[in-house]
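Readers should treat all values here as calculations from the given coordinates under stated rules, not as data from a laboratory. Quick caveat: nothing in here was measured; it's all calculated off a predicted structure. Cβ atoms are built from the backbone, for glycine too; each structure is taken alone.
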Structure I
């Protein structure tokens with residue numbers, strides 16, 4: 001993938017707008033991923049063909065029993081790192097201008113959204129579509145219930161459970177059940 005100033009800025013947590021030098025490279029990467037997503041989500045494929053196409057979209061081999069059920073949506077693809085035996089169910093959205101790291105044996109329920117992009121509170125800056133990114137990390141053996149939303153910069157500790165429909169705004173410690181909007185700790189496992 002072509003490198004540019006935009007990647008360096010996004011990874012540093014600085015703001016990127018439409019006029020940032022190198023933004024054209026970012027747009028081309030978004031378009032390339034959109035084309036791959038369209039094929040992944042619409043073509044009748046065998047399990048092996050789908051796994052190969054997903055590996056191409058993510059830019060890294062999909063290993064173990066990992067399965068991503070279409071339709072699946074992401075921005076760039078190559079900022080998503082999936083462990084072994086991950087199940088991402090129907091209609092999930094992973095907005096990956098920042099890195100999304102998913103551990104081994106993770107279950108992600110249908111309609112879940114994992115978001116790394118943040119827009120400024122200042123309306124003038126938003127008019128430029130300015131964005132910053134913060135990575136999201138999901139530990140091993142996590143279960144994320146249907147329709148959950150994980151916001152930028154959040155880490156979910158190993159073996160934790162996110163209740164269906166929860167909005168996770170803060171880090172989740174390992175071995176914890178959280179639920180609600182905003183998600184709060186219900187109990188330790």
Structure II
């Protein structure tokens with residue numbers, strides 16, 4: 001398994017022209033993912049390597065700037081970029097950060113969580129570079145991406161219902177509430 005270091009992730013952000021505001025968003029997503037990872041690990045969760053989750057969070061929007069300019073699907077293009085760079089496990093997190101393929105309740109009951117789940121959830125908790133509730137992020141995503149298309153709005157709502165369910169599985173294991181995430185992250189990480 002080839003995992004890029006934080007420094008390598010920063011170099012990739014630069015190489016792929018990541019806009020500053022997207023970089024700041026990605027840093028905050030990585031901080032949330034690191035907190036979730038650390039807290040779950042402290043409670044005995046089975047998890048992938050921490051460096052992998054951090055790399056997935058840092059690179060989850062690696063293609064966003066390109067796709068803003070070229071009107072492409074940033075999760076799919078980002079997956080291809082990560083595969084080309086030789087990071088298939090990171091590519092999986094990049095591909096699934098917008099729409100997680102599904103939940104794994106049996107695994108959660110066994111206190112087992114994977115990288116795509118951590119990155120997907122962490123991304124849904126960060127609006128720009130601030131930590132928000134799922135409801136606030138949902139409102140933003142609906143406003144920005146549904147384009148008043150009822151079918152798109154329905155899909156976005158379903159995606160966030162699944163994320164809320166995942167949040168329940170996470171926080172059933174933790175000794176703090178989702179609303180406490182902002183107060184618990186280390187804002188000096190990845191600077």
Structure III
């Protein structure tokens with residue numbers, strides 16, 4: 001029974017990989033906006049209904065790892081510590097560690113970026129998804145400092161400033177083809193930002 005289950009799981013994983021590989025090739029060949037679900041299923045030879053068992057939408061193929069990355073980021077935020085016990089230092093450490101993780105998966109991220117920037121629709125969706133990371137920073141600051149009105153406003157400003165910095169770093173990294181270590185870019189930018197915060 002176990003063997004059947006693992007075989008079924010392997011088959012499902014193979015079908016999912018097939019959809020991802022075929023869709024990605026089509027996105028690069030024709031541009032995301034010019035590819036339909038019908039194009040993808042025709043390329044794979046698998047049914048439309050099967051596609052929707054794996055992905056709710058066409059863009060879900062592109063953003064398939066968003067939830068997993070966000071979960072890793074939240075875990076890094078919640079477990080991050082600093083010697084001086086300041087909130088900025090702890091959040092900074094989490095961002096540095098997340099940069100190391102992104103350096104490890106840079107090929108995957110660069111491919112995703114190249115597809116996203118080819119489509120105004122995906123760019124808008126990407127901005128929406130980025131808010132999840134900013135919200136995670138805000139929630140972690142609030143958890144550490146409390147939730148009265150004054151702290152909440154500071155936390156919002158702090159999270160927006162940190163994520164704005166991260167966005168600039170990521171743009172520079174992608175535009176350079178992810179050749180420079182992201183962790184180095186992150187350290188440089190966060191050091192600039194840290195001069196404005198004394199928490």
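Worth pointing out:
- Test item: helix-only ellipticity at 222 nm (-39500 (n - 2.57) for each DSSP H run of 4 or more, over all residues; to 500) calculated as -26000, pick one of I, II, III: III
- At a computed 3.9 (distance in nm of label points 7 Å out along Cα→Cβ at positions 8 and 168), which of I, II, III: II
- For relative contact order in percent (Cα under 8 Å, 6 or more apart) computed as 14, the structure of I, II, III it came from: I
- When semi-axes √(5λ) of the Cα gyration tensor in Å is computed across structures I, II, III, the figure 36, 20, 16 traces back to III.
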